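Read-outs: derived from the displayed coordinates by stated rules, not from any lab. Here the structure is a predicted model, which is why all the values come from computation and not from measurement. Cβ atoms are built from the backbone, for glycine too; each structure is taken alone.
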Structure I
Amino acid sequence: MGKRIIVQARGKGSSTYRVSKRAFRYKLQYPRNLEEFGTVVKLFNSSAHSAPIAKVATKNTSFYIPAFKGMVEGQKIEFGKTIKEGNIIEIGKLPIKTHIYAIESNPGDGSKFIKGAGNFAIINRIVGNEVYILFPSKKEKKLNPKCRAIIGIVAGHGRLDKPIVKAGKKFYMKKAKSKLWPRTSAVKMNAIDHPFGSGRGKNPKSKIAKRNAPPGARVGLLRPRRTGKRK
């Protein structure tokens, strides 16, 4: 069977490819039953998420949501009432062109869509008992008007605008999320690390594995439909 060397390493699951479980201890969703209002207890960073996280406490419980642009600690959030930034409300009660995020896929599932930094969706149109949401991908999705969402835009917009400048900074950014970086080309590796390794630069071996090659050598591009630069 053909293999891709880096995929093999990922499958083994060393610390290079495995994110810390502690990073995902915050579940970003609100409970099925919400009371009248909640309070933003704390704003903090999570290495597993691109946006800052807000801890919201109600009378009987607490939960975590992506913070919205302009959120402050101690702020009151209402549930299902007024149309105001930060409030959680059913999308069927909102007017067209409202910016929303943390949208439920089905009523009561606690939010599934739009949680990344700087993202938001727009209520595009309402047809009968169906609400059409325009997503950041410019695709439209039909949802139940009973689905809830948070009014506003996710905080953290523009985080990718600042140039990284130094490779070391990028390295630590990727390391925090256990991402492989830099991604080294196979022909630049040593022969012991990859079947395409040890080439003298000017004479790299073909990146196309032979179809009858043994499993250890059948790596890289496996039966590609085409090769070369696309014109």
Structure II
Amino acid sequence: MLSVENIASAYGRIEALHGVSLDVNAGEIVALIGGNGAGKTTLLRAISGVQMVSSGSIRFEQKPVEHLAAHTRVALGIVQVPEGRQLFAPLRVEDNLKLGAWRRWPADVRSDVARVYAMFPMLGAQRQVPAGALSGGQQQMLAIGRALMANPRLLLLDEPSMGLAPILVEQIFNVIIDLKRKGLTILLVEQNARAALDIADRGYVLETGRVTLSGSSADIKDDRRVREAYLGV
């Protein structure tokens, strides 16, 4: 579904990605792990079109997209849940959801709002509450729900467990597993490497803007360097 080949990206004169390549097959969860500053968020932003690439190619279902605007990529089915959620805090829960469906017909939006509330009942109970008044876990659910309103085919998740209590992390990861069961393809960036690799089919390790290891989740978890650096073993 997604093929990233040898892309480079920079912030001014500082290059953040140095020839990164990865693939995501339809129906997979692919985990991308690495330390702070490794380039994980930059890579997701490059795929979604928020960050420019200076070289290399990004193909979605065999079509080059590296020069397409971000909103055009959303229309194709590439949708990102950003790090830090980035909700519209003063707006109600339901308004945030509807903004995720800005390009769609109202009739479709109403039925999908109901589906998000069925997935996250606590959001339905607080649909009239400003997003900024929600707990951290509820805000993460809302950020995922807003992305689902765009009808993604490839969901880019950036640090969904950030700042959450362990029980909420488990809930969020159960939602990710359920989305995969329903056929959604997911590229997951996560500092909780153990949790990410436990649910992923395959993984990549990104260090200082370069892929240093890739393979099945089981193989990556068994790698000595990964165990020492990211799994605390």
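Each of I, II could give FRET efficiency 1/(1 + (r/R0)^6) of positions 63 and 183 (r between Cβ atoms, R0 = 25 Å, to 0.05), but the derived value 0.80 comes from II. Consider the structures I, II: one of them gives -2000 for helix-only ellipticity at 222 nm (-39500 (n - 2.57) for each DSSP H run of 4 or more, over all residues; to 500) as calculated from the coordinates. Say which. The value was obtained from structure I. For the structures shown (I, II), relative contact order in percent (Cα under 8 Å, 6 or more apart) is largest in II. Work out which structure the value 11.6 belongs to, where mean count of other Cβ atoms within 10 Å over residues 15-22 was derived from one of I, II. Label of the source structure: I.
Between structures I, II, the calculation of distance in nm of label points 7 Å out along Cα→Cβ at positions 135 and 191 yields its largest number for I. Name the one structure among I, II that FRET efficiency 1/(1 + (r/R0)^6) of positions 55 and 95 (r between Cβ atoms, R0 = 41 Å, to 0.05) of 0.55 was derived from. Traced to structure II.
When semi-axes √(5λ) of the Cα gyration tensor in Å is computed for each of I, II, which one produces 28, 21, 16? Label of the source structure: II.
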